[in-house]
Structure I
Amino acid sequence: MIERDLPHSDEAERNVISCVLLDGAAALVTALDSKITEACFYEPKNAKLWRAIIWNHNHGRPIETAIVIDELRKIDKLDSIGVDHIVSVSGSIPTTAGFSHWLEQVRETYVLRELIKCANEVRECAYGYKGNVEDFVAATSRILSIRHASQKQETLSSAATDVFDLCQRILAGEDTEVDRGLPWPWPDWNKRFGPAQPGELIVLAARPGRGKSSAGRQIAWHWSQKAGDVLLFSREMPVCGLPQLFAQSLSGSSWREFRRNELISADSATFIESVKEVQANKRIHIYDRDRTLAQLTARIKAFHQIKPIKGIVIDYLQRYDPQQDRGETRDVAIGRMTMAIKDAAIECGIPIVLLAQISRSVERENREPMLSDLRESGNIEQDADRVIFLDAPTNTPDGSTQDLNDGAVRRIFVNAIQAKGRGEGQDRVGMMFNRPITSFESIVHS
């Protein structure tokens, strides 16, 4: 595509500048809030004039046509734009009534040009086979992020209006599940921890073998049933090994016992029906081949452009390559990764559950986990909105002891501990982990 064919609107560009020269700083602030930058202007003279307006504003000069011309003359930049062009632009419109419309046009045509440019770069690299397929897939994150980066920033006033409307719905008893957030599979979690909220990064952490992957699968399944499309990134287990695990959780019968023909016929039939239920679920989308941060975030953004995502579960943090830069420590790279995942949660307006491991010192010292026990803990703790630990203590609340290394023990008591919760606080919930079907169950209180 040749340059003159690139999308642009000379009229909209001129009118935006004219509005700013008419209304001064107030109009300029509106334009900046709408993500209008020098790069948004296709016509070079308009881009240079916008740069001059920004310079005047940053240096406390009035944004008026005569003053802008005078300042350009002082720095020998006037000839590159021309007095006639500036005067013509400043007199383009008699009123600023269409300002919002013209801002939108300038922003939209800029986004289209950037998309074309980025897509052409990827196309040329692909034709020349420069790089690998994973790099091309990751490049889509850049294409898709252009659109989001150009979107207008929500104001405090508009956000408060949304909260006011929510308050009215709550008082009237008309709030929906969407208003309340995504519910957990276990009622006690909703009551004590609060539902998962849009934009939250929720770290679910435990020692190996304590059921964090099982909890992640239960959360993903529950959200898919209650809300809609859910992404499950599984580096812990390939997708071919997951249907039977979902089925045993749904049926209450062990896949291991089914495979060995140790179930009674009724339970075997129930297990088969659960497999059919898993087969019919089109809302869980499982990815087991993405290995890097770039691939993971590109996948999220690409999917969200096609269909709205309701929630994401990532199993688990330490299994993904944070792509350390030269001279960068792993904990700093992990920090970049958790920050990027948190950004994705905000950008998509969804909760993301990130599974993570904790250090061995918890078992060695026979104590409950603390935030400092998170591996590469500083950055994870900082970026997480919540941290929930799954801890299986040696001593249970009823005074008995449990041997976690005894394979014959079918049910293990587990404390789910919300050690950090922005807006929700700290709390704990007792649960049972059913080992044969690798599922967590609520403890029913009489």
Structure II
Amino acid sequence: MPQSAFDYDLFVIGAGSGGVRASRIAAGHGARVAVAEEFRIGGTCVIRGCVPKKLLVYASQFADDLGHAADYGWTVEGARFDWPKLRDAVARDVDRLNAAYTRTLESNKVTHFLDRAEIAGPNSVRLKASGETVTAAKILIATGAWPVMPEFPGAEHCITSNEVFHLETLPARVVIAGAGYIAMEFAGIFNALGCAVTVVNRSDTILRGYDIDLRERLLAITRARGIAYRFDAPFDRVEKGEGGSLLVHVADGGPPIAADVVLVATGRRPNTSGLGLENAGIALGTRGEIPVDADGRTSCPSVFAVGDVTDRVQLTPIAIREGHAFSDAQFGGKPGAVSYETIPSAVFSQPPLASVGPTEAEARTTHGDIRIFTSDFRPMKNIFSERIERGFYKLVVDAATDRVLGIHMIGPDAPEVLQAAAIAVKAGLTKADFDATAALHPSMAEELVLMR
């Protein structure tokens, strides 16, 4: 069937960061494009993920800033926190972003359906609510990932990160299952807002995959800030009592934990359930992901996938790059591979941490002879504070070439500092290049060029 015989040149399932970018770029190359989104245009990051969560982080950090203000001579009287006001302000900004993403599709002449789309065949998509079937020369799946809710008695009383933005009131007691980046970010948010927070994890490690020195520093600081931890403690059951209070039983031999909200943040899985992939002969991977080649093509030549649904790297900027590269290659005649090396990442915990490149342990395995440079310092902002919280920066350097392989840091504004520093790592700069750069004083970032 010639391409012109299809309703569209490209049909995108999922209007998140990757799907919207792919749609816009393909349309810019002259393709006839349609996209379907069953919830709200904008996707996880914009609607119920990193963007609204970062706004909660900013709000919670004001509690810390108020403490610092007093240290610097300010008298702050009558300060109080209003959760409904914050919640509604965040919701309004999500509405704004949803409208902005919708306008982006419209201004690029991309047809959009607010409907669930399922694959009916290699070149056809069925819209569930309307019952309409449309055809396309190429189909792109960009449905992202979805929070995991393990099976245990009382799981129906728990929430995931999807629902946390809609809580009616600020809970006095919060139990968080998991110790990955989502869990640690919300633990910091609720702790700073005055909630009693307990993190329960089935292993004895937080933030698996990050450098051990950052993990240990964050654990010590958050414990000092009042976050409680129960390690090696799988969930057993959650009971609901009178008045809506919850009792969390964990399998570590310890007492149950009373809570008002139980947030399950034990990971995210590719959002592939019920997509009809079998109708195009596509088999899923072990985690429910869609296997793809370097060009994003599935086992069906006309069906592609980008972003978290492929379970390669679950980061919004990577989904955007993959969507852009897909459309450039398929409709713009500009093939190009997405690089998955030296990807910077951050955890907006309190304090935040950020990393790029291999950890010290990974570098010892892959490069053998390495040199480690560290800076353990007290951020200037904290000088007057009674809390002795120290920042920590680490450079991982290849001993043979002097190339800086990785940078790992924890402390105020670490993600902002690392974004610029990641350019140096991506460019392959050496420790000598860092040493030759003049320090910007007084700043925390200057520690990057002062390690000897």
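Matching task: 3.5 is the computed value of distance in nm of label points 7 Å out along Cα→Cβ at positions 204 and 356. Pick the structure from I, II. Display every interim value, and only then the final one.
Numbers: I: 1.5; II: 3.5.
Label of the originating structure: II.
If log10 I(q)/I(0) by the Debye sum over Cα atoms at q = 0.07, 0.11, 0.13 Å⁻¹ is computed to be -0.50, -0.98, -1.19, which of I, II is the source?
On the way: I: -0.50, -0.98, -1.19; II: -0.41, -0.99, -1.27.
Clearly, the read-out refers to I.
Tell me which of I, II gives -15000 when you compute helix-only ellipticity at 222 nm (-39500 (n - 2.57) for each DSSP H run of 4 or more, over all residues; to 500).
I
The value 0.00 for FRET efficiency 1/(1 + (r/R0)^6) of positions 84 and 268 (r between Cβ atoms, R0 = 35 Å, to 0.05) was derived from one model only; which of I, II is it? If you can, show how the numbers build up before the last one.
Working: I: 0.00; II: 0.80.
Structure I accounts for this read-out.
For mean count of other Cβ atoms within 10 Å over residues 12-19, which of I, II scores largest? Walk me through the numbers on the way to the answer.
Working: I: 25.2; II: 31.9.
Once mean count of other Cβ atoms within 10 Å over residues 12-19 is worked out for each structure, II has the highest.
Quick note: the coordinates plus some simple rules give every number you see, no bench work behind them. Please read all numbers here as calculations on a predicted model, not as lab measurements. Cβ atoms are built from the backbone, for glycine too; each structure is taken alone.
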